[in-house]
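Quick heads-up: structures coming right below.
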Structure 1
Amino acid sequence: MNKIIKKGLLAFCFMVLTACAQKHNEEDDFQIEIIDFGRSAAIIGYSGTKQAIRIPSRIKELPVTAIGDEAFAGNTSLTSIAIPGSVSSIGQDVFWNCTSLSSVTIPGSVTSISAGTFVGCASLTAIIVSPDNLTYSSLDNILYDKNQYTLINYPPGKTGDFTIPDNVTRIEDLAFAHSKGLTGITLPENLKSIGIGAFIGCDNLTEITIPDSVTDIWDWAFALSGLTSITIPANVTNIGEAAFVGCIFLEEINVSPNNQIYSSTDGVLYDKEQRTLIAYPSGKEGAFEIPNTVSSIGDMAFWYSFNLSSANIPSSVNSIGNQAFADCDSLESVRFGNNHTIFDAETFPGDLHAKYTDSTGGRGTYTTETPGDDAVWQKQ
């Protein structure tokens, strides 16, 4: 009997030790940073191989209160994650490109979620928020602030058309970024602001109607999307840099004639007085003659205009912005009407800057037989 008891105790001790070792090993898979003056820990990385990860509420006897920037970024094996009730902060790009992650539940303790947390999560169809959370909420598996005035994150794996609720006034930065399955969107009549990169990379979003209530369209808002045309309503007072860059099917950007800040002619976006050319639709084809009212061409104004064959830049143009004609791979001819137009080496493909600023350069027509990044230009 004593032998049996001893064997039983030894087996029990072995199981306990094994369980402790496994627990220790699992904790070791998490890289942490000590924060809050040594009182808590932030997860900053994960080296384990589990597909379903449960973040411990304590590591090395410290409460885990934060998940740091890019902590799980690029983990394509991750399918689910359990976030403990000790966590209050989720950083930038935490789950960036976690392509197998299908759902996430945000506990009541979380008070801060950075923009772009779920960008590239191609399988993510549900972001669920605990009803006890006082900062965030979810509706139809979409992340909002508590009052649902701001749409924070639309799961990139969702497909089909979507109507944003009427009470939403702001679309957060990167809210719909790279939502490849989004085929249509209806914006609410009370919407005021469309955030930075809000619809960037929405390949299958071909049309959108911006309501009259909108005042701000921020940088990169619709960049690299599938839009074919867009109309800027009268009340828009701010269009950020590169808002429509890389929309290779976009053929026209129209502006309400009642807008006091912006205007358009032939589908090209200008300021109201047409002194600055802001954006040329990347889907337009052929030659383009810039109006002689224009004195400056904005940064990235023609970027990714793959079908632009020639550009006539009048003598009125004094400056051309950074990368204004970058990746214009069909550009074969550029005419400058001014000897002193200012631009840098990255404004045009190839060596055009060097040829224009050469002692024999300046005003005139430049052509290339090898359009693209390595274009070699000659003055005619």
Structure 2
Amino acid sequence: MMPLTLSNRFRLNAVISLGLLAIILGGATIAGLGYTVVMVNQVTQRITLSDAYTQAKEAVQAEESLERKYRIEPGSAVRVNFDAASSQLLASLNEAARLGGPDDKSLRDQVLRDHTNYLQAITKMFAAVDAADLPLVLEIDAQEDPTYDSIETRIKQAAEEHHRLALANIAKFHWTESLLFNVMLCGLGIILILLLIFGWMFIHERRITLISAENERRALHDELTGLPNRVLFTRHAEEALVRCAKGQQVALMLLDLDRFKEVNDTFGHHVGDELLQQVAMRLSSVIGSTQKLARLSGDEFAAVLPNIADRAEATQVGANMVAAFNDSFKLSGATVSIGISIGISFAPEHGTTVSELLRAADAAMYTAKRKQIGYEVYTGTAI
């Protein structure tokens, strides 16, 4: 038997130490892998939950827009779209309650109770609109506004909170990934295993990144036209108003298509969708590089024009938009002609917030539609 010299003892101790290190690192790696699997599922669930609240928020905003539209163009198509938005809200809240916790279930129950009362009021309003009973319409509108505001506020707050938590979970996932990567460098004996784990984690990280990017895109853009949606438009408008406070003038435009309902009713929704896509392209060709165009909902678009020198610059953009509709739209199996009505408001003259400017532009747009003059600048005082 070979004598156990100091050198041999050192080698033996080194082998034992390396073996113990490999066992420790291997155990830590397996534990980290299991923890990562749990985190991947948590992050995926959190992103899906955030997406459900985002869809609920969009459904509530669509209800409001369609409610306003029914007062101008009452018809079955608007009712169908309103009912679809209500169904989407219910489905999104149920999905959020399924994925979330007791607070999400409680929020769903509270919102649905209020939403039931809201739908009853809207049903009466639609009947009043059909009967041309304007005083009753205004009375119902005043009564249901607090209910709608409460629903919108609670859903918006929940959507923002869950979006924040989703981002926090993603950051926590990246931190865990970094820790495991450092552990890989500590054990040459298990480097292959750690590389395999890193590859596995990369695949799941890519999956989470794609889900996060898609969630962000869907939250900020209109699926049909690719334009910014109401959320992103509000951000653009708020940024423009910040610059407006530094001495620049901002114009906000609200656009509503004329005779779009006739196209939808005559040729079907697929042709209507194609028309909206072509409208988005035409309007985009008129808008300047620093100006932002968005589709708010249905056939309603909006634009924010920062750094406007004077009113003439904004009204020229409005005239160009109206002129863009002089040519017919060639669609699948049909050629149609439609018009556009545009309301224009200016900051800070007509308001200092996005909601104030939208209300002013909305009033001007109704005037333009009633007079059939293409575009109209708000002439009232600040709202």
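Values quoted throughout were computed directly from the atomic coordinates according to the rules given, and no laboratory measurement underlies them. What you see is a predicted model; the values in this text were computed from it and never measured. Cβ atoms are built from the backbone, for glycine too; each structure is taken alone.
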FRET efficiency 1/(1 + (r/R0)^6) of positions 76 and 276 (r between Cβ atoms, R0 = 25 Å, to 0.05) - highest-scoring structure of 1, 2: 2
Parent structure of the calculated result 23, 45, 20, 9, 3, 0, given that P(r) over Cα pairs in 20 Å bins from 0, in percent is the read-out and 1, 2 the choices: 2
For helix-only ellipticity at 222 nm (-39500 (n - 2.57) for each DSSP H run of 4 or more, over all residues; to 500) computed as -25500, the structure of 1, 2 it came from: 2
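From which structure (1, 2) was log10 I(q)/I(0) by the Debye sum over Cα atoms at q = 0.22 Å⁻¹, for residues 284-331 alone calculated, if the value obtained is -0.75? Let's see the in-between values first.
Details: 1: -0.75; 2: -0.90.
For log10 I(q)/I(0) by the Debye sum over Cα atoms at q = 0.22 Å⁻¹, for residues 284-331 alone, the value -0.75 is produced by structure 1.
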Per FRET efficiency 1/(1 + (r/R0)^6) of positions 140 and 220 (r between Cβ atoms, R0 = 30 Å, to 0.05), the highest-valued of structures 1, 2: 1
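Comparing relative contact order in percent (Cα under 8 Å, 6 or more apart) across 1, 2, which structure shows the greatest value? Could you put the intermediate results ahead of the total?
On the way: 1: 6; 2: 14.
The maximum falls on structure 2.
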